[in-house]
Structure 1
Amino acid sequence: MINTVRLLSAFLALSGSILAQDKSVGATYGTREPITCKSTKDPAKGPLSAQQAALYVRCGREGISRHSGGDLLYLYENVAFEVAKGRPYQTSDSLLTDIDPSLPVYPIRGTFDLYSCSDPRQMTPPKPGKNCGLNKNTQGTGVCYKTGFGDWKCTIGYDFDFRATVREVRGPQ
């Protein structure tokens with residue numbers, strides 16, 4: 001019992017010091033923090049607003065994505081969406097595995113700037129403040145829908161010419 005207590009105490013002390021050294025995602029990448037949503041339940045009934053669609057796209061897509069070449073932080077800026085009138089569920093919506101098929105699906109379209117940022121310390125040579133790429137999307141389309149748990153989810157497709165990516169830019173602050 002005493003050895004277990006000592007082992008647990010040592011683990012807690014070690015994990016506390018590791019956590020104390022962790023930086024936030026934004027601090028690591030030299031950007032603002034990714035947006036998160038405390039809840040995605042509003043509105044409980046009826047269509048969502050363009051502002052809610054923009055927020056739910058960002059909440060669902062901003063953050064770190066693991067890649068074989070290294071992790072990338074994705075951040076959205078200058079987001080502007082339109083929400084169309086709701087339409088009934090279609091068989092093509094079956095790819096949205098958590099969708100509630102009894103509720104309307106809301107097409108969305110809009111524009112946004114997508115930043116993809118590398119950890120500047122992992123770059124050779126390190127490039128703090130010049131570690132992001134910027135793609136401007138002028139014709140994104142997607143849908144917003146409710147899940148079986150009553151949460152909103154919004155997906156949006158990219159319409160980029162990756163040859164036009166602006167490289168070595170500072171990420172959003």
Structure 2
Amino acid sequence: MYLKSDRLKYRPYNAFDFKDFSDIFCNDQVMLYISGRGNSSKVAQKKFEDIIAKNTIDDGFFFFKVSLRDGTPIGFAKIVFFEGEGVEIGYAILPQFWRQGYTSEMIGFMKKYCLENHPKLTVMAVVNTQNVASIQALEKATFKIYKKDVFRDDYCWFLRFIPTH
């Protein structure tokens with residue numbers, strides 16, 4: 001399954017994607033607001049195995065490898081069930097691709113995917129309160145902050161997509 005947006009393509013991670021995943025998941029800059037720092041290879045391997053197992057269940061919830069149209073990996077996106085809240089979107093992009101509009105494009109893709117595949121569930125995101133760029137990108141995509149809470153030992157904003165029909 002390949003899905004596309006204007007400049008990007010999305011595919012659920014498969015067993016051959018560990019290097020591309022670990023390049024992101026072990027990167028200190030990328031993971032600063034997600035886990036505080038890049039993860040070890042051992043932690044990345046465990047997380048990757050968990051992702052592959054989840055991606056084999058065809059329930060419309062996936063961790064996607066995100067690439068440029070030419071196949072260059074730039075990051076990952078996730079669309080997962082978030083108990084009691086709805087569908088959580090998440091993303092991470094390698095630093096050399098920051099500030100080029102890819103985050104907004106990924107958010108737009110994930111919103112559309114969720115609305116088509118999970119129309120009865122609220123689309124939401126959890127973002128570290130220090131990650132101003134991500135909060136701004138979500139707000140630009142009409143997500144609104146609805147609560148501040150501790151999530152995985154960090155203060156986070158919980159944002160919901162608010163349609164603007």
>> With mean count of other Cβ atoms within 10 Å over residues 50-57 as the yardstick, tell me which of 1, 2 scores highest.
In response: 1
> Thinking of 1, 2, which structure, once relative contact order in percent (Cα under 8 Å, 6 or more apart) is computed, gives back 17?
Replying inline: 2
> For which of 1, 2 does percent of Cα pairs over 29 Å apart, calculated from the coordinates, equal 11?
Replying inline: 2
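Using the calculated result 2.8 for distance in nm of label points 7 Å out along Cα→Cβ at positions 34 and 58, pick out the matching structure from 1, 2.
2
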> From 1, 2, which structure was helix-only ellipticity at 222 nm (-39500 (n - 2.57) for each DSSP H run of 4 or more, over all residues; to 500) = -9500 calculated on?
Replying inline: 2
> A value of 1.19 was computed for Rg/Rh (Cα atoms, Kirkwood Rh), for residues 66-129 alone; which of 1, 2 is the source structure?
Replying inline: 1
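Only the coordinates and a few stated rules stand behind these numbers; no lab work does. It should be emphasised that the depicted structure is a prediction, and the values quoted were computed from it without experimental measurement. Cβ atoms are built from the backbone, for glycine too; each structure is taken alone.
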